[in-house]
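Visitor: Structures are listed in the sections that come next.
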Structure I
Amino acid sequence: MAAIAGCGLAPADSATRAPAAGTAVAATGRPLIVTSVSFGSASDGWLLAQPQCSRARCGPQLLASTDGGRQWHAVPAPPLRIGKIAAVTFANTRDGWLYGAEVLWATHNGGARWHRVPLPPGGRLQSLTAAAGRILASIGRCSSDRLACSFRLWTAPAGSDGFRPVPGAAGARHAPPPTVAISGRTGFACATWLDRPVGEHMLLTGPADGTHRWHRLPDPCGPSWSAALAAEHGGQRLLITCGSEPGAGQQMKLAYVSATAGRTWRRVANPPTGGYVAGASATGSGPVYLSGGRMDIYISRNFGRSWHTSASLDNAAGLAGAGAILTATAITSTRAVAFQAGVGCNQIWLTTDSGHHWTPVTVRHRPARCLL
């Protein structure tokens, strides 16, 4: 539903917290550690969560919501194993994917049935991005320390399992693997060069369906530790946030916008210095949400002219400062979802008013034995 991307390196930790008063409980039972969230529409959401089980082989669970994320329930899923399935992504209410580095499952009927999909050749599945009826898969290989990665993008219609390579959307010796975004019919990829001055980024763009060759965009950031790109209006309007080398929970951040699909850029207001920016999300004409390590969610409702936080997220932001990463994704121009890693209470936060107010949801499951 949204264009979201970030590239570069950003520190990441995790933390836990105790249940808080006022929690909206989705079901009774043990809490879950949420690891991935995706919405196919304003009302239909999916998440992966890890039970807090004592057995080492306790597997993740797939849950769904049909009321905008207020209530969640377990749904049938293919075999889910720790370390095998990393994320869930839905392009709409019917077409979705469960994936990891070496496995890809797809559904084209809203999760009623799942089937295994062969990965495109060329290495491991680094990321999967779905929006606007299209899916982009990044396939590549990394060195053992993951500091040098190659990549190539492959594209397919959301309702199809047939991938084909995207011309010009490839690179070598980047760290880490690229992040990918789709806005309207346009795709973007952001990667950090290893063989160029420290922190120089490569921005690529082209039609998400791969009908024409992708090309380079100017990088307004210059050498920087990380960069996060948000795209709106079919990729015509872009915002990129550039982060300097972080330290002691702080990072200088610069922001630039483009009204020419990335051909030219101009400087806008600096986001707050707290935390390490890693990703950005926007859709339609709605706000831009910045997320990252040890930081609050920074929100701009005027495309970078000013930045704000929400007092309703103060508790979650405090946990984020301790290492429990808080990640926001735009769903519509007014709705967004955030999830907090490593916590067993208030894992999901929802907003319906462009980030002014957020409501917590605790996702739980009924007592059940761990998977064999």
Structure II
Amino acid sequence: MMRRLLLTPPLALMMLLACKPEPPKVVLHNSCSGYTELRKIPFPTDYTKTLLDSLGLPNSLGEMDRSAAYQIDTRIFVHSGDRRWLNALDSIFPQAEIVKGETKGEIHVWAGINGLSFDSMPFSRRILVLNGTSKAGLARDVAYRFSIRFGLASLEPQTADADTFSKTLLYCSANDVPLAEKLISYLGTGEVRERSNLRDMILILGADMLNPSSKVKRALKGVLIVIKKSLFELLVFKDGTLIKTYPVALGKRRGDKQRVGDNRTPEGDFTITSIEDSHTWEHDFGDGKGPIPGAYGPWFLRLSTLASETKSGKQWVGIAIHGTHDPASIGTRATEGCIRMRNEDVTELKEIVKVGTPVRIEE
């Protein structure tokens, strides 16, 4: 007569736990370090770690992907024996590319920009323009045109991961598809690719942008001035190509201008409203030396700084690009808010620009 084996409750629980598969370890790799640095996003995000913990998946930080700074899509390397866990991971890393892994018990997630999870929107949406062509300055000029034409704020334009892309691609969330289609229509080339979990729009400029028949090729005609405050440089673009770089002096105080007399250089998108001969002008800097002849150098390129054009939303008067009586001050914080150049440089610039030339001042 056979006896039935009776298991005590503790023994039964132990046998049940022994049968439950051990969850694999999730190793997280950053494939978008350039983007996380631009956005000041910690990697991995706290929310990503919270989600993994809630699924009972142990996780750790792996090595960074040195070949990719702005990877869009996320890749998951998983052993065939661990594929049962993919459904759980899909809620954290949607639309990830699944790749066959070699090590059982370890799932390696190479997170792209669409692999960054947040419990709430940590910033307002912008567009990141990446230059995937050999044409210097193209990304910066496209970002500027978008800001003027569509009022679309951009992150600092960057160089794409690969040297060249054949086709222009604009990645965005479902909510941004209508705007993305307008942007692509404006460029006259490229295509929109929808991605889940994207907070910003990511535009990669391809070689099709350089096609003479494209709209943007015609739209980028003309001269554009960009003043980079962080670099103390004035950049001159012609037809989308950087042609000149000049050192400049800026306002004595850092940051965007907030009030009259704060000695800051205003930021925004302006135009040159007049080009004035300032050879005989004087200025009293309030240092006890009285009026200084030649304080503005030979030329005074006055800027429009309307409330609709400034980053602060406030109107300013008297802001200009001009020469100096003190060439040693170039490259420093020395002005009351204007952009100061060497006299020979402002004389050269005066021959390149005209009334109506756009001027962008940014940090």
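Just so it is clear, none of the values below were taken in a lab; they were calculated from the coordinates. Since the model is a prediction, treat every value here as computed from it, not as a measurement. Cβ atoms are built from the backbone, for glycine too; each structure is taken alone.
Visitor: Using relative contact order in percent (Cα under 8 Å, 6 or more apart) as the calculated read-out, with 19 as its value, let me know the right label among I, II.
Guide: The read-out was computed on structure I.
Visitor: Kindly point out which one of I, II the value 17.1 was derived from, the read-out being mean count of other Cβ atoms within 10 Å over residues 34-41.
Guide: II
Visitor: Right, something else. With helix-only ellipticity at 222 nm (-39500 (n - 2.57) for each DSSP H run of 4 or more, over all residues; to 500) coming out at -5000, pick the structure among I, II it was computed from.
Guide: Going through each structure in turn, the value belongs to II.
Visitor: For mean count of other Cβ atoms within 10 Å over residues 234-241, find whichever of I, II sits highest and give me its label.
Guide: The maximum falls on structure I.
Visitor: Have a look at I, II and say which one yields 12.2 for mean count of other Cβ atoms within 10 Å over residues 98-105, as calculated.
Guide: Derived from II, not from the others.
Visitor: Here mean count of other Cβ atoms within 10 Å over residues 74-81 was calculated and came to 17.8; which of the structures I, II was it taken from?
Guide: Among I, II, the structure yielding 17.8 for mean count of other Cβ atoms within 10 Å over residues 74-81 is II.
Visitor: For distance in nm of label points 7 Å out along Cα→Cβ at positions 298 and 314, the calculated result is 2.1, so let me know which of I, II that is.
Guide: Structure of origin is I.
Visitor: Out of I, II, which one gives 19.2, 56 for Rg and Dmax of the Cα atoms in Å as computed from the coordinates?
Guide: The correct label is I.
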